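Visitor: Structures incoming, each one as C-alpha cells.
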Structure I
Amino acid sequence: MSRVVVVHGVGRQLDTAETLLAELEPALRGGVGLALRRDPTLGGLADGDVACVAYGDLYRESGARGEPYYRAEDVEDGFEADLLEAWWREAARLDPRIPGPDQATGGPGARGAVGRLASRPLTVDRVRRGLHALTRSRFFGAVSERLLISDLKQVSRYFTEPGLRAAARARVEELLTPETRVVVGHSLGSVVAYEALCAVAPAPDRGPLTLVTLGSPLGLAGLVFDRLQPVPGGWPTAVKRWTNLADRGDVVALVRELAPLFGPELQDLTVDNGSEMHSMRAYLTAAQTGTAIATGLAV
C-alpha cells in the first residue's frame with residue numbers, strides 16, 4: 001500500500017493514475033532525495049510507496065474530441081469572471097509589463113489583490129483584455145486562451161457541481177490506507193485533498209497524516225476559502241502536520257500564507273521554481289517539499 005498519495009490540479013483530464021505516476025514519481029523522489037542529503041534521519045521511499053489520484057476524467061465529455069474550443073464569450077459571469085480578474089490583478093502586480101484591470105480601463109488604481117469583475121457590467125471586451133494580459137504574462141505565457149478558459153471552468157465546476165466534487169474527493173479517500181503517511185495536493189488538488197481529509201476521521205489503525213500543499217488557492221477569499229467544506233478554515237482532524245509551499249510568483253497561490261486562516265500549526269514556506277512558478281514538477285523537486293514529505297514519512 002502506498003505511503004504517499006499525490007493529488008493533481010486542473011488540466012489533467014487526459015491522464016490516468018498510471019500516467020501521472022510515471023511523470024510525477026521521479027520528481028517527488030528527487031525532492032525527497034535532496035532532503036535526505038541534508039538530513040539522513042528523515043524517512044525515505046521504497047518501491048510502491050507513491051500513488052497518484054486521477055480525477056481529470058470526471059471533466060471529460062463523453063464522446064468529445066479534445067478540449068472544447070472556448071472563446072472569451074464562453075467565460076461566464078460570476079465565479080469564472082471573478083477568478084479571471086483575481087489572476088489578472090495578481091499577474092499585473094507581479095509583472096510590471098502587464099497592464100492591470102484598472103489600467104486597461106483607465107480607471108482608478110488597483111483595489112486590492114482580488115477584484116470583483118461581477119461588481120461591474122460583464123463585457124466580452126473586458127474578458128478579452130484579461131485573457132490577453134494573462135496569456136502574455138510570465139506566468140501564463142505558455143498557455144493558450146482556450147486552455148486558460150478551460151482551467152477557469154474546471155475550478156468553477158468543482159465548486160458548483162456537487163456530484164463532480166464528491167466524486168473527486170472519493171478518489172482521494174479510496175487511496176487512503178492505514179499505511180498512508182503523506183498526502184500531497186497541487187493547485188486545485190490541494191482543495192480536493194483538504195476536503196477529502198476533512199471527511200476522514202482519526203482511526204486506531206491509521207497513523208498520523210501529513211498534508212503538503214503546493215501552489216494552493218485555499219486562501220483565496222470569496223472564491224475558494226469561503227466555499228470550503230465542511231467549514232472554511234477547519235483543521236482536518238486526521239492531519240497532524242501541514243506544510244504549505246508557494247512560489248512568490250505563483251498567481252494561483254495568490255494568498256501564500258495559510259497559517260492565519262487555518263491555524264498557527266501550519267507551516268508556510270516559500271520556494272523558487274524559476275520560470276515554472278506553478279509547475280507541479282518544479283514544486284516536487286524542491287528540497288523544501290522533499291523535507292516536508294520525508295518528515296511525514298519518518299513519523
Structure II
Amino acid sequence: MTDDAEDHDPSGATVVEWLDGLVTDVPLGPKAAHVRQVLTTQPTFCSYATAAEVAARAEVNRATVIRFAQSLGYPGWPPFQAELRTVHLAQRFDPGRPSDSDGGLLATAFAQDAQNLRALERTFDYATARTVVDAIRDAPRTLVVASGTHAVAANALAMVAASRGFPVTYEDRGGPQLANALAGLGPGHCVVAWSFWQHYRQTTAALRIARTAGATTCVITDTRHSPPALEAQHVLVVPTEGVANIQSMTVAMSVAYGLLAELTATDPAGSRSSARRVSGVWQELDLFAEDEPGRG
C-alpha cells in the first residue's frame with residue numbers, strides 16, 4: 001500500500017465513508033464510478049469476489065477494477081480488498097448508527113433493499129435461473145434445503161411450488177431428517193439450496209452428497225466463492241446487504257417468487273388445477289379464520 005492509502009485510517013468508518021476518504025482528491029471516470037457503486041452497495045460480495053467478478057457486476061472489465069484500486073494508492077486488487085473486508089466486517093458487528101432521515105434506520109433499511117434490487121436487475125443470471133426452473137420442472141423429486149434465516153425464501157419456494165402440483169419438498173431440520181431426505185436422491189432428482197453469509201456446513205454437505213448421487217444441484221447464494229457455490233452445478237448470486245448487522249432476505253424472497261412465476265408458467269393449466277385442489281383441502285380443514293358477525 002502506498003503512503004496515500006495509508007493516510008486514510010479505516011477504523012470506525014463505514015465502507016462509504018472509507019471510500020469517500022480515499023477518493024477525495026481522485027477524479028473518477030464513469031467506469032470507475034460504476035466500480036465504486038458496486039463496492040458501496042455490495043460490500044460483502046466485494047470482500048470475497050475476484051476482480052473479474054466485481055468487474056462483471058460493475059459492467060466493466062477486470063483491468064478497470066484493478067486500476068481503480070491502484071488509483072487509490074494500492075498495488076492492486078488483493079491489498080485493496082483486504083482493507084475493504086476489514087472495514088466491512090467491523091461494521092457488520094456494529095449495532096448501527098442513527099440515520100439523519102426522519103425514518104431512521106427503517107428508512108435506511110428500505111433504501112438498502114431498493115439498492116439491492118436495482119443491483120439484482122443489472123447482474124442477475126437469467127439464463128441460469130431458467131436452467132434451475134427447468135431442473136425443478138423436470139425432476140421427479142426436488143429437495144429444497146436451507147437453515148436459519150436462509151430458510152425464509154427457501155420455504156416460500158417449496159411451499160408454493162408444492163401447492164402448484166410440483167413434487168417439491170423442504171427440509172430445514174438437519175440431522176437424521178436431512179440424512180433420510182438426501183439418502184433417497186438419485187439421478188434426475190434436484191436439490192435447491194439457499195445459503196448466505198455465514199454458511200451452514202450441513203447445507204454445503206447436502207449439495208455435495210446430492211451431486212455425488214447424481215442429482216442436479218442448484219444454490220442461491222451471495223458470492224460464487226461461498227462453500228456451497230463450490231459444490232453446486234448451477235449458482236445464482238444475489239445481494240443480501242442489510243443494515244445494523246442484519247442480513248436482508250428481501251432480494252432472496254424476490255428471487256424465490258420470480259422462480260415460482262417462471263415455474264408455474266411452464267404448466268399454467270396444471271398449476272391452476274393444483275391450486276384449486278389445494279384451496280379445497282385448506283377449506284375442508286377449516287384453516288382460515290372467518291370474520292365475526294358484526295365486524296368488518
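Computed from the coordinates by the stated procedures, all read-outs in this text should not be read as laboratory data. Since we're looking at a predicted model, the values are computed, not measured. Cβ atoms are built from the backbone, for glycine too; each structure is taken alone.
Visitor: Out of I, II, which structure matches 20, 16, 6 when semi-axes √(5λ) of the Cα gyration tensor in Å, for residues 215-262 alone is calculated?
Guide: Corresponding structure: II.
Visitor: Sticking with this structure for a sec: To which of I, II does the computed value -12000 (helix-only ellipticity at 222 nm (-39500 (n - 2.57) for each DSSP H run of 4 or more, over all residues; to 500)) belong?
Guide: Structure I accounts for this read-out.
Visitor: Give the label, chosen from I, II, of the structure having the highest value of distance in nm of label points 7 Å out along Cα→Cβ at positions 103 and 207.
Guide: Biggest value here belongs to I.
Visitor: Matching task: 36, 23, 11 is the computed value of semi-axes √(5λ) of the Cα gyration tensor in Å, for residues 39-134 alone. Pick the structure from I, II.
Guide: The correct label is I.
Visitor: Now, a different point. When Kirkwood radius over Cα pairs in Å, for residues 199-278 alone is compared over structures I, II, which one is greatest?
Guide: Structure II gives the largest value of Kirkwood radius over Cα pairs in Å, for residues 199-278 alone among I, II.
Visitor: Given a computed value of 25 for relative contact order in percent (Cα under 8 Å, 6 or more apart), which structure among I, II does it belong to?
Guide: Traced to structure I.
Visitor: For log10 I(q)/I(0) by the Debye sum over Cα atoms at q = 0.13, 0.24 Å⁻¹, for residues 175-238 alone, the calculated result is -0.29, -0.93, so let me know which of I, II that is.
Guide: Value -0.29, -0.93 for log10 I(q)/I(0) by the Debye sum over Cα atoms at q = 0.13, 0.24 Å⁻¹, for residues 175-238 alone corresponds to II out of I, II.
Visitor: Which structure, out of I, II, was distance in nm of label points 7 Å out along Cα→Cβ at positions 87 and 159 calculated from, if the result is 4.0? Numbers along the way, then the final one.
Guide: Values: I: 1.3; II: 4.0.
For distance in nm of label points 7 Å out along Cα→Cβ at positions 87 and 159, the value 4.0 is produced by structure II.
Visitor: Can I ask one more? Matching task: 6, 24, 28, 22, 13, 5, 1, 0 is the computed value of P(r) over Cα pairs in 10 Å bins from 0, in percent. Pick the structure from I, II.
Guide: II
Visitor: Can you say which of I, II returns 3.1 when distance in nm of label points 7 Å out along Cα→Cβ at positions 15 and 71 is computed?
Guide: That value comes from structure I.
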